[in-house]
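*Asks:* Structures given as structure tokens follow.
What follows draws every value from the coordinates through simple rules; no lab data is involved. Computed from a prediction, not measured in an experiment: that's the story for all the values here. Cβ atoms are built from the backbone, for glycine too; each structure is taken alone.
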Structure P
Amino acid sequence: MQLIYEGKDITNAVEIHKADITDNAGGIADSLEVWFDDPEGFWSQWKPKKNDKVQVKENGFDSGRMYIDELEQQRGLFIIRALAIPQDAKTENTKAWENVRFLEIVTELARKYGFLLETYNIQNPFYERVDQFEQADFAFLAWRCLLEGYMLKITSQKVVMYDERYMDAQSPVKTIYIDDFDGDYRFLQRSTWIYGGCRISFGDIKYEYKPSGAFGPVLKFADIFVSSQAEAERFAKNILRSKNKYENTGYCTIELAPGIAAGNVIQIQGVGMADGKYFCEQVTHKLANKKTFLKLRKPLEGY
């Protein structure tokens, strides 16, 4: 394991007690938690501070540069918690755009933080108007991505956006068998928070999307600005998808597998009813314990 703090490799200067990297497919900032044995209180003398940059590497996996969000001291321990976004990205902002394209907004906000932009299978729709009202910039971008069926991921000073349907359709990077599980596992088919349709109404524009085979209550929105029937249709389908994609989920722990990242597709084999392809929604690499925890969902088909 390699630990880089403010651009310096300090691996040999510290004794790491715990190092967990949580890699999210999108919508939630990646995070890092590192515990150091510190019986003499040296970390306090070094005066670490919030927003310092920290990075962990292990066997090809790289957390990317993260920004310290919390510092904690306990008897004999010093704890660092970091996020992929800087402190100033938490500021809630209000702004309006008119006659603008999707990628213009994304590029503007990425440049605001000095971040690069990467896109995968992304379209560039035109909007008559878009409003950001008292929202942090990346929370606002995550919502706009959701409306278009995209996911937003912030990693290593980059804004990464991808088409979720495109990623769901990827081939598995690994097959995990029941004997590979470390301890308990859990796979669930649920009805709670699963919906049969989505209705959007704004002014004279109304659209309800109800896919075949979907059951449950209908989501209703009357406060999302839409300027056309096509926009209402697109948003309704993608909002419904963002909810129903969690109908089939799974949770398991395996031996440390730094080759698996959030956004990958894997194959589960030998469990029974739950066998099949799964999208890695969240991957936590517990480097000190040599374990990887997987939060999975089955790819949603049909919409």
Structure Q
Amino acid sequence: MKDIHREVKDGEIYIKGLEAFNLRAMVECGQAFRWETEGGKEYTGIVRGMVIKVRQEGDTLIFRTSGGHESISFWLDYFDIDRDYAGLERELVKDETVAPAVIFSSGNRIMRQDPWECMMSFIISANNSIPLIKRVIENLSRKYGRPIDFEGETYYSFPDSKTLAGVPVEGLSECRCGYRAKYLKRTAEIVADMGNGLESLRELNTESAREELMKFPGVGPKVANCILLFSLQKYDAFPVDIWIKRIMEHLFFEGRETPVNKIQKAAGQRFGSRAGFVQQYLFYYAREKWDEIRSKEPGKI
């Protein structure tokens, strides 16, 4: 793993020497929903009450943030900078079946999200498109979040559990949550009453943490696995959505319709503790290249 260098110049923070880092893939692949761009060069994100404006130039990440220079360590952690993804990818490409996906999706790191916001986001995501998910989250944030002024614009943090616990279901429904409003309300009430929020789930193994998550209203197996992977660093979790189902059936089940639990079992057996990383490479590859993939014989991508 190469040495990473930090530099502050003209009010911007430079993180130099990155390997296997693909900002576009990371923020556009559906693991987090509060990222926007104009033109695809610079991305604006709202994370844990801070705004960041970030772009990538080669092996360098360049950003400005409302958190100031003292938040640099937070952002390095959020983008999982210290993990050797280049080494991970060198190992994964030894599996010829998934190697094309790993190579195409290289640098699609798993961001380390806030478990509370991640949980609510994926409850909202059920049977919803990404644009609608983003709209509902933005509505909730504008109505109940804290304003953040940055570079002449006002943004809004995602509201905390105590705030949303105090909002009537009707108020949540006005944010276009639909039938999920009652799930969001009850989940907020439960989390608000937990001493350490969802952080205590980190201490559990993946299966136990999954069981606890599925006790929350609106959290089924897929949502639970997303929370485990994207915010609790349970990298053996393997969320299965329509894209993962398609590509896994194509690769490992001769293109046959296959139950989700069987797909997850196969992923666990083949990829073990790295299953979640493989999931991200496969997801991005399938979404971007599906027409090409399905034209090939089963087992090949």
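*Asks:* If you rank structures P, Q by FRET efficiency 1/(1 + (r/R0)^6) of positions 101 and 165 (r between Cβ atoms, R0 = 41 Å, to 0.05), which sits at the top with the largest value?
*Replies:* P
*Asks:* Assign the value -13500, calculated as helix-only ellipticity at 222 nm (-39500 (n - 2.57) for each DSSP H run of 4 or more, over all residues; to 500), to the correct structure from P, Q.
*Replies:* This value belongs to structure Q.
*Asks:* So if we calculate distance in nm of label points 7 Å out along Cα→Cβ at positions 77 and 109 for every structure here (P, Q), which label has the highest result?
*Replies:* Between P, Q, the highest calculated value is found for P.
*Asks:* Related question: When distance in nm of label points 7 Å out along Cα→Cβ at positions 93 and 125 is compared over structures P, Q, which one is greatest?
*Replies:* By distance in nm of label points 7 Å out along Cα→Cβ at positions 93 and 125, the leading structure of P, Q is Q.
*Asks:* Which structure, out of P, Q, was semi-axes √(5λ) of the Cα gyration tensor in Å derived from, given a value of 30, 26, 17?
*Replies:* Label of the originating structure: Q.
*Asks:* Match the computed value 1.7 of distance in nm of label points 7 Å out along Cα→Cβ at positions 181 and 269 to one of the structures P, Q, and report its label.
*Replies:* It traces back to P.
*Asks:* Which of the displayed structures (P, Q) returns the greatest value of mean count of other Cβ atoms within 10 Å over residues 213-220 on calculation?
*Replies:* Going through P, Q one by one, mean count of other Cβ atoms within 10 Å over residues 213-220 is largest in Q.
*Asks:* Tell me which of P, Q gives 1.7 when you compute distance in nm of label points 7 Å out along Cα→Cβ at positions 141 and 261.
*Replies:* The structure behind it is P.
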